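What follows is a group of structures, each given as structure tokens.
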Structure I
């Protein structure tokens, strides 16, 4: 049966949960986000579906998607994207210049060329990550996971619905409770035979693993629920054992050699502080010695308004998960100093950092290397 997604009744829930819009108190955005998620979770639990769970399997988190055995063997690439062999549209998660993932789509132009990847729809773009896009067998729904659209916490499951009149993806909705929880809930998809829906969650295990749940594919009915029943529903315990879905681990495939259309270079990499601010279209630094001006470090996906008119800004993901934002590409310390004097009018705590072949380099070592290169250049003589 075709799956219908709950249209949330509460106007407050619709605003904060599906769209994730609002204004966080200054300096406390993380605490505000957690507070909203807690309220969303509380609201979700008051109106729930009652899915029939027929099987489950605990698997390692790093390759859990390989256990979705109804998907073709070797169709998952090492980049954690699914590449079906035959498709009219390609959906995948792409790393953005800001250091997070967004869902994009591309269509074939000819047998060897795909169109330039474009974001699926504005409603599926958030300050966080959108991953694991999965198209329903009938092509009318696109399921995905997000930790940026405000939900119950962690990764939540969402669906975008195709609008045939506009020929585009329309509204994005949270799948509701108990499909979503404060834990990570990911990779919802339907089997082509119409019998099962699958999803994965770490709500009942550690962060290093996930449990894959096999549900009867049906039209969910949402209705009020009391707290005691909500706890039982959230557990997603097997209530109707069915061995019709057999788990089998597949192997990784190779990322296909995809050739995408590329528009002519239009991005202006000239350093400026007079706006509008922009993230570098190509976020990779050139080889060799490079200086930049560090603007700030963000705990979440940096936004254009944070750049205060500075361009181009490069985003360097840190091991801690934070995003270091630095401006410009300068080959000499003197040029970087000149840029720093402009930037400090906007970012008083800005300072110069250095890279060598894309790797961070201590500023003292960078200046010494730059100096030695200059000396060698000055000593070169042409002998005839």
Structure II
């Protein structure tokens, strides 16, 4: 392709939809659309939000002067699909089906593929997703759960973890493919992944495993959890919501807003202080467990995600994990730029697009929606 490549990156979250327009590698427009709980409560399922979110994105593009522009690609955050290798994927009918039906669960990220396809029909270009949360690079031993009927799944903030690992490697004057590191994404959910030469070879399941987070329980004691379900007469669907949306700091302190909780700590709230320390305790313990996956051969520990902006949390984590390796703090989320880079690499012919769900190379026939 010749000329400027224009890409729209779309990152749907629980309460926001973030978008950015890139012309080649330059971000020329960015917007965050906030969604109130009242607005979202009117939808029975996450896929039902598609038209509502699409209209909100179009309004933001119109405000920025980009609604009438032509695009070479629309790229969305990938969702809870079948387990697939890392890479940039064409949005196809199989992916849209799994996004609509919630193949591996319902999450706002499932809207990424749906929005990319819906928007490219009016804006032009191709629809992609990059490194969905279901990226699976597990080594064989990581799949053992404790029972052959139940296998461990790879669910993590793959997009930001991969992008941040590349940045960390550059800071270390190395390549992601030449070093080992542990990357902890600290957000509404917490993903802690050991990367062996660029591969995310293990991870706590960010929806239901590892440490508790602002709104997730993390790994609960199983027998006690079943006793609780029996006592409360919770069915499995109710329990999934309890684990993914009603736990962590929200359950202990009544808020999932870490900035508010941090102010409470600064104000002398002892309960808030001890709860944040407990979250750091569990997170640090998980980071150190991942050092065992790498047999102690760890070149760096990397903290990223929104909560890595917290001096309080970062300080507590450094106290517990610095003995393993040097700690690099690269706060924030790199999803939008990572999405754009993945699409641009394909558009420029620098990377081959993949096909869902096999992860194989695109051949042209049946690769994309028509």
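Readers should treat all values here as calculations from the given coordinates under stated rules, not as data from a laboratory. This one's a predicted model, so the numbers in the text were calculated from it and none came from an experiment. Cβ atoms are built from the backbone, for glycine too; each structure is taken alone.
Tell me which of I, II gives -4500 when you compute helix-only ellipticity at 222 nm (-39500 (n - 2.57) for each DSSP H run of 4 or more, over all residues; to 500).
I
Going by mean projected area of the Cα convex hull in nm², which of structures I, II comes out largest?
On the way: I: 24.7; II: 19.4.
Comparing I, II by mean projected area of the Cα convex hull in nm², the maximum is at I.
Looking at structures I, II, which one was distance in nm of label points 7 Å out along Cα→Cβ at positions 108 and 132 calculated from, given that it came out as 1.9?
Working: I: 2.8; II: 1.9.
So the calculation was done on II.
Taking FRET efficiency 1/(1 + (r/R0)^6) of positions 124 and 292 (r between Cβ atoms, R0 = 35 Å, to 0.05) as the criterion, which structure among I, II has the greatest value?
On the way: I: 0.65; II: 0.10.
Top value of FRET efficiency 1/(1 + (r/R0)^6) of positions 124 and 292 (r between Cβ atoms, R0 = 35 Å, to 0.05), among I, II, belongs to structure I.
Matching task: 0.00 is the computed value of FRET efficiency 1/(1 + (r/R0)^6) of positions 228 and 308 (r between Cβ atoms, R0 = 25 Å, to 0.05). Pick the structure from I, II. Numbers along the way, then the final one.
Details: I: 0.00; II: 0.20.
Answer by label: I.
Which of the displayed structures (I, II) returns the greatest value of distance in nm of label points 7 Å out along Cα→Cβ at positions 52 and 212 on calculation? Could you put the intermediate results ahead of the total?
On the way: I: 2.2; II: 2.9.
Top value of distance in nm of label points 7 Å out along Cα→Cβ at positions 52 and 212 goes to structure II.
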